[in-house]
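None of the figures in this text is laboratory data; all of them are computed from the coordinates on show. From a predicted model like this one, the values you see are computed outputs, not experimental measurements. Cβ atoms are built from the backbone, for glycine too; each structure is taken alone.
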Structure P
Amino acid sequence: MTTPSQQPSKKPETDPFGPEIEEQAQQLAARYPQARSALLPMLHLVQSVQGYVSQEGIAFCARQLDLTEAEVSAVATFYTMYKRKPCGEHLVSVCTNTLCAALGGDEIYKRLSEHLGEDGKPLGHEETVGEPGEPGSITLEHAECLAACDFGPVLQVNYEYFDNQTPEKAVELVDALRRGEKPQPTRGAPLTDFRSVERQLAGFFPEDDVFRSDVDSPSQAVETLRGAQLAADRGWTAPAMPDDAPLPEVEAK
């Protein structure tokens, strides 16, 4: 016998997720042997509709996957990519992890926070300037490592890379975004808006040939390959693994 707390939530009278989104949610669930495995992409689908994971979005996922709202909330609050407040048209993520911070990431974040702030108050982490979702609106966040140490300091706009940044270049970038422009990222797909990217993260892509032509390009540069090139120039190689290398013992459970 199930208790009320274990029952998925009922559909509210005013639901922002229509039949098309419900159909796409079921497509996601059908991709997995266990439907609940679709929760992560389904949360991205929710964000593509509303620009964040709302309480209605949590209830929607719970209904689709036969989960409780508590189970969905536990996941949505664990991962930083799921936002609990409405995002702007663009999400600007500044890497402030160790290497980028030492190279200027902290100064970039500070400059953008002050530049985008209003009435003398700096814009805070995950705060938005402009009306969320409207053209030119920006949500600013400081991010942990963006896996681009070879290009540091870096920032991302809607998860697309802008490498080798300076405070001045970062200010020019956000000013262009606020004017409605979409500067070309250093690498990767052409810049779009946050909700469109969330739809792609959910697993729904533009027409294949167009999508591939946007993203199929080298992402490495001289900085990326410097270590490998140095090893090749000096004849350095890693020791070969012996054919009879003993495997570590696995403790019996």
Structure Q
Amino acid sequence: MNFQLNNIPQRTEKPRENGLTMVMDKGFSVRQAADFMEVGAAYTDFVKLGWTTALIVPKLEEKLAVYREAGAHPYFGGTLFEAFVVRDQFDDFLRVIEKYRLEYAEISDGSIALPHEEKCEYIAKLAQHVTVISEVGSKDNTKIMAPYKWISLMKAELEAGSWRLIAESRESGNVGLYRESGEVRQGLVDEILNEIPNEKIIWEAPLKSQQVYFIHLIGANVNLGNINPAEIIALETTRMGLRGDTFHYFI
């Protein structure tokens, strides 16, 4: 902090195991990535290169280097894994992970029909090479899973070797955990937290109201994902009770 203010909730320090922030890069240039890291490096733990943008973004290796040098872990969105798997190119996906020296990789099945047992097999295989983050939930807003199903899938993926679970919402914040309006499915979240340790979950929360909900529910050190890079400072002040939405939470 630039000056002293008392009674601020204690934030975990990097490298963090909890209180993680995952930011969504939807196609930054190298210069934009550097500008973002100048402001947000201290508050950013992971940068996800959204969906399949890693395939076509210019100067990919240079951009990954910017994030690494700033202390943020870059990884490719789970849709890229799905794009390889649906084309029967999983071994090629492994080679891409190795080529770009990624330490983390995301596995998801939000866009393809992948039997869950097979997904867990991919998690186990990939965990032999990198730290796996797996995403639970569909990107299709017509597919609404019952809470017991979420819990069953999450437990199986942790057992298969996932380090953290991402609870799906898309970058729009209106599927999976949320209703079409963006409102949190509170009953679902409560049931998940009864069975799964909160530190194992990264809650996708692209909207401010969603971030506020989880900070209120779990605290300043809740794991949050799909954060807009432009909102990284705003989110950190929200975590610390220094914004109107959370001003009275920690006093």
_Test item: distance in nm of label points 7 Å out along Cα→Cβ at positions 168 and 200 calculated as 1.9, pick one of P, Q_ = Q
*If you work out distance in nm of label points 7 Å out along Cα→Cβ at positions 16 and 240 for P, Q, which one comes out largest?*
P
*asked:* Say we calculate mean count of other Cβ atoms within 10 Å over residues 192-199 for every structure; which of P, Q gives the highest result?
replied: P
*asked:* When distance in nm of label points 7 Å out along Cα→Cβ at positions 88 and 136 is compared over structures P, Q, which one is greatest?
replied: Q
_Structure from which 1.4 was derived, distance in nm of label points 7 Å out along Cα→Cβ at positions 40 and 144, options P, Q_ = P
*Quick one: P(r) over Cα pairs in 10 Å bins from 0, in percent came out at 7, 32, 37, 20, 4, 0 when computed from one of P, Q, so which one is it?*
Q
